[in-house]
Structure 1
Amino acid sequence: MTRMLASVTGVDEAEIALSGGVDIVDLKDPKAGALGAVSTQTIRRTISFIAGRAPVSAVCGDLPMEPETIRGKAEEIAATGVDYVKIGFFPSENVSACAAALEPLAARTKLIAVLFADLAPDFELLPMLAKHRFHGAMVDTAIKANGRLLDHLPPERIPGFIDRAKSLGLIVGLSGSLEIPDIPRLLPFAPDFLGFRGALCGHSGRVGSISVEAVAQIRELVPEESRAGGPSSVDYRLLAARGYSPGTDPTLGTDKIFVRDFVLPVQIGAYSFEHGHTQKVRFDVTADVLQVTDHPEDMRHVFSYDIIMDGIRTIVARGHVQLSEALAEQVATYILDNPRVVRVTVRVEKLELGPGGVGVEIERKRQSAGRGVASGAAGRKDQGAVSQPRPERPEAVRRVIAKRAVVKLGGSTADATEMADWIAALAGSSLPIVIVPGGGRFADQVRETQIYMDFSDTAAHAMAILAMEQFAQIILDRDERLAPARSLEEMRRALDAGKVPVWLPSSLALPAPDIPASWDVTSDSLAAWLAGKLGANALLLIKQTGAFFGSDAIDSLAARGIVDAGFAAMLPDGVDVHLAGPKDAADAAALLAAGSLPGIRIAAPIRSARKAG
């Protein structure tokens, strides 16, 4: 769930923010720069006023990148008792030294590193931040007069940042002169929080005071978490980007939202001469969107055409596409992910293959049951085929009543609030499942140690498998309905006894000749391998990321690092793959108890024809 962060100057504005239901109250002085700090006295007064009703963060100021200066100020801010300390990381040769100087503080206080979209942020710093025990990372803008976040960090780059950070166990935030129309564009990427200041101040600008009306309007666009079991104040019917049921009145009809003559350079084509470069492709898209009111007044009531263009950009950024038809299907599926879209027409036209345009136009719509799915047969094609199967949409996932399922619980969930929900949901599953633990921070230690001790991948492989067993012990410790299992027979006995087995993989995996000793083969691939050994017909991967879509296939997920490089080769034929992220945790218990898998179904990998014999 994405939370709303509101930057305030002190007690008076904190009162407005709290009354508007913000999730995180952030203290800063907008008159003193992008990360202008308020006094420690103001921080203490505000913390006392809030009295635990919401988490509090505070910035350290626009400081020079000098390790002792930054450490001293961060210690001063942390001593006030804030929940989060935000520290700006400006481009400098001292970045690594500053992060290292903050590690002792990071061990006892949640530190958030702030990178700046308008200062050429280096996302390769994320592993270093994780190494020095930072709690999270966010992107902001340093010079507010030079534009919004999306002016400097285009939508197609955001999934890469969020995926990388979450895979390292960091929480992720987005900020930077965000405006109301940016909200439905950013929510599909599932950041942990969105930060606002200027948009909360109405027409007075970021140095003015925040207003009750502006806070309320943004609060209604960012889904609000229920507190202490209470209901949310948000009208979920108005959310256009998060997959909630819109609950619209069918008598209101539909609007047509269109994007025409949208031209992008695309890596596309099946011929060899089309590889290695881009060519201009024109997109025309028309979406039929359910109305929520006869009197639209603001972004709560409309479907933004920016969502269509952002989706196209994001799909194109994934890399080479063989066929215009495949690209059109991916775009249609992405748009139909929105619950208000009932029909979409997509035209994809290559502009450089002759005197005129050539391409394809498709129309896809929701099935009569109200669930959006590309029309036509879905599912896995003959593995000898080269063409890509049409992926199913999230709302139309065929809920598999599995004869047996393997569930990989990613190690990165160990640092997430959803971990307890996932374990409880899996322990209560009515499906016969086997849990495969990820390696998480235990495997990360193996990677880091290999760098400076220079041991072989064979040794690292064995150590990483043992790292999975360490996370398995944590999982087992959380619920008595779980049982350890080292062999296939132990798994079967646990299932027969009504327990959920958690795999301790060393006994089976280390001697297996068909498991390569390579970092290309991680717990993802081992889960796929185990699914084959068990004869499972479903595999669920639980990840600490939400940046995957109904249009994704396994090949594209591997290219973006969401599954490991060896996964497609290790996946047996006939095993349906599902992917779930943080947003799926809330509904997982009910689905598994009812015999269904959470998340979305992923299209099979493209495989070349196999030789007989």
Structure 2
Amino acid sequence: MSRQDRTHNDTKFGSKLGKVSDQFEDSNSRRTFLKALGATGIAGLAGCTGGDGESYSGDDSGDDTTASTGGEETETEESTESNTGSSTLRMSATQRFGTVDPAKGTDYTQVLALINLYDPLVFPDTEGELKPHLAEDWTVSDDNKTYTFTLQEGATFHSGNPVRAEDVKFSAERFLDLNQGYSSLLGNVLSKDNVVVEDEQTISFTLDRVHSPFLATLVLLFVVDKKAVLDNAEDGDFGDRGDYGQNYLNNNDAGSGPYELAGFERQAQISFSRYADYWGSFKDGAYDNVVVQIITKDPTVRSLMKTGELDMSSQYQSEETYQALAKEDDIRVDSVATVTMFYFKINTQKSPTDDPAVREAMAYGFDYETARNQIAPGSLPAQGPLAPSFGVHNDDIVQPTYDPEKAKQILADAGYEEGDITVQNTYVKDYGLEEKMGLLFQQNMDEIGINVELNPQTWGTMTELATSVEKTPHVNQVFYGPVYPSPDTVFYNQFHSEAASTWMSMEHLEDSTVDSLIDEARSTVDPDTRAQLYADLQEHLANLYPDIFIFIQSKKHAFAEDVKGYTFRPSMSFDYWFPDFYQG
């Protein structure tokens, strides 16, 4: 019986273990250590609080047969397919879809939904190069400030309304007026008055100044159906536009993308159905429906994959889960190198981590090889703040290595004695990899005289804490990859002092040299000159130690053998563009 023929259901680590690297060097000790990690009760970790029942990642208090619904155990329901015999791809994710409003989404699940429900003007390919999408072509003025786009003929929204330049203008105005999500990417260089409808199919954007990442940021400007939004607007703060349809778009779609929103249980799952009149193309055998279930327990993922009730896992499963699933006859595990980095983001404005010496000591006191080879096997070495696969990577950056004696000396030279420093390390609770990283960090820091309190939280709580310097913990475990296909996304969103206080910028870095180098790179058209600015920026950032750069992620997924077409693109969640996937 094939997988598609089966029935589908939606559905104080207190003891000292010694030096952590020693635990991994001996295979028996390593198994004991990992087993202990897996059995550790979250409630016993210092600083732990209960789930907030709101936006989160990796928070599931259900057992192995339930999907997460905000901390309550709820039996998953069978998804209703749009028509008899239609094909459905069922995949898992690890954090809830907080919103499907295209002007507000920022994290990987939200962008996953948005790229399928809506169309941007341009779209990244596998190399990160920008290709025509809803705009069939464009021109750039000689002064590099005016971009003029011609829209695809025949494109329609899910309502049946035609896509017009007026919809693009409305979408840009809504993006800028709401001033949420990634709006700062455009708000700093574009005013609403300079978005001009030239004719029904032509729209122009005139920037306030030259801005080299502008085209790349447009992958995050999703075009909405103006008529549908205004027809569903409620009273609000935006004059005759009311609330700009915020309440409506938080739970409905008004896009022209390849899939329509078919069902939405924010805490449990989201489902999509193929838009029959989509202007673009699908792979032969593309799925008619896609259901994404929020499942954070690895045993649940393993069980559902083995029984054929799940066709694709998230990229955030434990290594043990991938190894177990790879042994199944009708399941494969694929791995692809990415440009996503795993960071320990350090709050640079909160004592004691506001001291560069403390940050430098922590960087040299961490065991990178154990983290990379034992906890996250297959990951790649980091070298500074930018993934080496970027064409502008500075290969001369000195990456700290595990050197406890050097770390102790740095602290001693700065006047610290053992026990003077206590820091809090926060990570996504119930996510095995990050729990193990936290315990490794705790023991590494103990070795150099720094006390670490482990503070697992839901993803929603972490994002809330990030909005305040005072509330942001000292050290925060975060995966971050390009949200648009440009090195600028790595530097501006994380390190510029004007970037919003979000989970991306938990360093809260304020450095005039960093700001000026980012700003100069943004205003530089010549690619060679821009590359040198990026090289100088990487060196300066590395010397500030705003992060511990742990590793470059190799993304893994488990797939049912008949699921084909996964295509990696170096821009957040654009590898989950459903028209790529097909049953074969």
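What follows is calculated from the coordinates using simple rules that are stated; it is not laboratory data. All values derive from a computational prediction rather than experimental measurement. Cβ atoms are built from the backbone, for glycine too; each structure is taken alone.
Among candidates 1, 2, the computation of FRET efficiency 1/(1 + (r/R0)^6) of positions 452 and 516 (r between Cβ atoms, R0 = 35 Å, to 0.05) that gave 0.90 used structure 1.
Here distance in nm of label points 7 Å out along Cα→Cβ at positions 108 and 308 is compared for structures 1, 2. The highest value is that of 1. Hey, Cα extents along the principal axes in Å, for residues 356-475 alone derived from one of 1, 2 reads 40, 39, 28; which structure? Label of the source structure: 2. Work out the source of 15.6 here, i.e. which of 1, 2 gives that when mean projected area of the Cα convex hull in nm², for residues 260-467 alone is computed. Working through the options, I get structure 2. Could you tell me which structure in 1, 2 was used to calculate distance in nm of label points 7 Å out along Cα→Cβ at positions 436 and 484 as 2.1? Corresponding structure: 1.
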